[in-house]
Structure P
Amino acid sequence: MNMKKMTVRTIAITAVMAALVYAASWVRIVIPLSVGNTAIHLGNVVCLLSGLLMGPLQGGLAAGIGSCFFDLTNPLYIAYAPMTFVFKFCLGFVAGLVSHWRGRDGMQFKFNLLGGILGSVTYTILYLAQTLVINLWVKNLTLPIAALMTGQSAIASVINGTLAVICAIPLAAGIRLALEKSDLHL
């Protein structure tokens, strides 16, 4: 794995991607459920894109920081900010790790696709496990009700993950092409 040296340039690019994650997280469709709400949003698209473009460390940091700031600036999610940082970091990290493994640098479609899928699945598992634990131990719901609520959240999570993979893979390819034509590199 090629871990890029942290320079002022890589820190600045990571910060820009984190800002894009934050902004994309506000683009959402709220879905009311029988007990609470869930949302389809574009934040995961940019989280995944960060990992595919920048690799595991910078991509994970951009995903985690941008998503964490979204939670910190939204009263509905502020309590979840620390776990969001960890979970979204994992999304970007896994996608970046797979797509950049052994010098691939996010240039091979099949590994970008695999990284995108594995990153999204990793995040979905972590998020749904957290949701189930909160439903059982914080909200003190019975197992059937907690499982039902977690299942409802799973639907939106699978849609978000699928949307992220479908959008981020071609976006990454297009951005890489534009950067190469401009003689710029991440």
Structure Q
Amino acid sequence: MRPPIDRLRVHYFLVKLGIEFHYPARLYLVGGTTLVYEGLRHQSLDIDISYEVADEHEAEFARVIRRLKDEMQINIELASPGDFIPLPSGWKERAKYVGRFGLVDVFHFDLYSTALSKIERGREGDYEDVLAMLRSGQINLEDLAQTFQNILPRLEHESLKRNPERFKRNFAVLQKMAAEQPKQ
């Protein structure tokens, strides 16, 4: 069993990646990794990432990730909200810049996409993560609802795995939970 991931371990991974990968890349921190890095959660079981790298550097990037995974004794998972929901328009522009590590530009994956993928999954911890993003001001409920409406028709047409009615129910649960949150 590998130790949990905290903010310092995520940051150290990014520093090491920047030192060891010598080509331009765009890396996205995804899901719980973003929450940990932003201080909205204390730890995660793994570092979830998505990335863009030139085809000719793909194998080298994978090799560096595998080496860091073993060297640092961390779990690294490829994940994207796009694995669970259709990505809303403008997601890439809403990615929040974290910093540059060597030649690797690091971003948080669009937080609205992240929140919607967590709502779609509908686990208790996922709702807590979304509420933490709302409380911190990283996202707001009005824009989240608008983004939800943006992707809902596509979910119905693009996904055989996802249930639009369940997603609507899950979103209603989140709205109710958010309304019951004490005002800060």
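Where a number appears in this text, it was derived from the coordinates with a stated rule and is not lab data. This is a predicted model, so every value here is computed, not measured. Cβ atoms are built from the backbone, for glycine too; each structure is taken alone.
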Origin of the value 16.6, 58, where Rg and Dmax of the Cα atoms in Å was derived from one of P, Q | P
Origin of the value 13.9, 47, where Rg and Dmax of the Cα atoms in Å, for residues 14-117 alone was derived from one of P, Q | P
helix-only ellipticity at 222 nm (-39500 (n - 2.57) for each DSSP H run of 4 or more, over all residues; to 500) computed as -24500: which structure among P, Q?
-> P
Assign the value 6, 17, 17, 23, 21, 10, 5, 1, calculated as P(r) over Cα pairs in 5 Å bins from 0, in percent, for residues 70-109 alone, to the correct structure from P, Q.
-> Q
The highest value of distance in nm of label points 7 Å out along Cα→Cβ at positions 46 and 62 among the shown structures P, Q is in Q
Structure (P, Q) behind the derived value 36, 22, 12 of Cα extents along the principal axes in Å, for residues 30-77 alone | Q
